[in-house]
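Read-outs: derived from the displayed coordinates by stated rules, not from any lab. None of these values were measured; they are calculated from a predicted model.
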Structure I
């Protein structure tokens, strides 16, 4: 019996799927994957920092006194803006789903949210379809993607961009080979591949079309793309894929 038990445990260990995630993950998600024989190592390849200059703080607080259409496509932007608000402003908000939406709901209230979407392209379309909107304030990072602002401007909507956080690459050399890699942003892709390559049979898990397109500039590996931005959904997809 003991010999059979050992052989079973050895087989499970031998067949364990190893994955590198290029962003920190909550321990509960790592344990959830582990329950399905998937080991995830989380190594951050980028770092974000709020912009807290007096000018930015004054601009955020000035917008708080106005009825604006606010746009958020990242949790980092929401966290920075909330930090500098002393009131709950009367904004009409468009934001991405997942954790970004949850944070917006928690602070501003669900009634302030005009629409949510799974990616920036769909979010831009929802803003355009509203018809009455001719100007928005886009709270973003210094490496924000072009899709949303360019689409809105092409449709004659003025986009006031306020950069409220910055992104810094943190390249790390990875010695181990992994069965799969997880990427949540183009910035993390650039940072990772600046010092690493991947085994040809490894699977790339990606959030969004732009991140996928960035991965394709570095390798020809199979890519599984998730359109929803949440980490929970990504782990669910990974578990389903390897099952």
Structure II
């Protein structure tokens, strides 16, 4: 890694939700390598502490439920206090990586499962963008990257609830890119296809092979490959890019 790469996000903080998941860990590592202070958010305190121990003081763990509206507000107050006290540099980036995927045909989809996916995949990122943009707008600089899905972009049988939640986040991404551009904030999204993470770990070998037949590359993607795309959109390297959805899917047909 060149010196310039290691300083891309120096003197900046990035908040990553879902930081203990496969993609979350990969983007946390990428941001740390670029010199950022990372606020790593998640619900698993033990996993966050493990991440903290391995990453060092440049990582600040934040344990809360992203779908708890009051907990999110409290977390942003805590974050802002740390910035004001000089514990962390100003917030520059937000990566909405936390997500849940519950598959079921329309006829048997429970409303509770639909609501859970909307809460975590849409409402939580929306609130994070609302609060983060208030902080970013003070310095007139910032970058937000939402993790959506090719299922939300193209649709997939048996996944209508999940697709709806992710498609809605894509719509918010494109609208907020236009709304926040005048205050120096970029908003983009990455749409992964079939990635080897906990969200797809329930697929057995036969199910995986059935999916791979619809992937031109013939394999699952890695969290690191998704993180590379997220980092590009997050970083100043994409300074003239906003309102875009970057597919990371090996040419996938859901």
Which structure, out of I, II, was semi-axes √(5λ) of the Cα gyration tensor in Å calculated from, if the result is 29, 19, 18? II
helix-only ellipticity at 222 nm (-39500 (n - 2.57) for each DSSP H run of 4 or more, over all residues; to 500) gets -13500 when computed on, of labels I, II, structure II
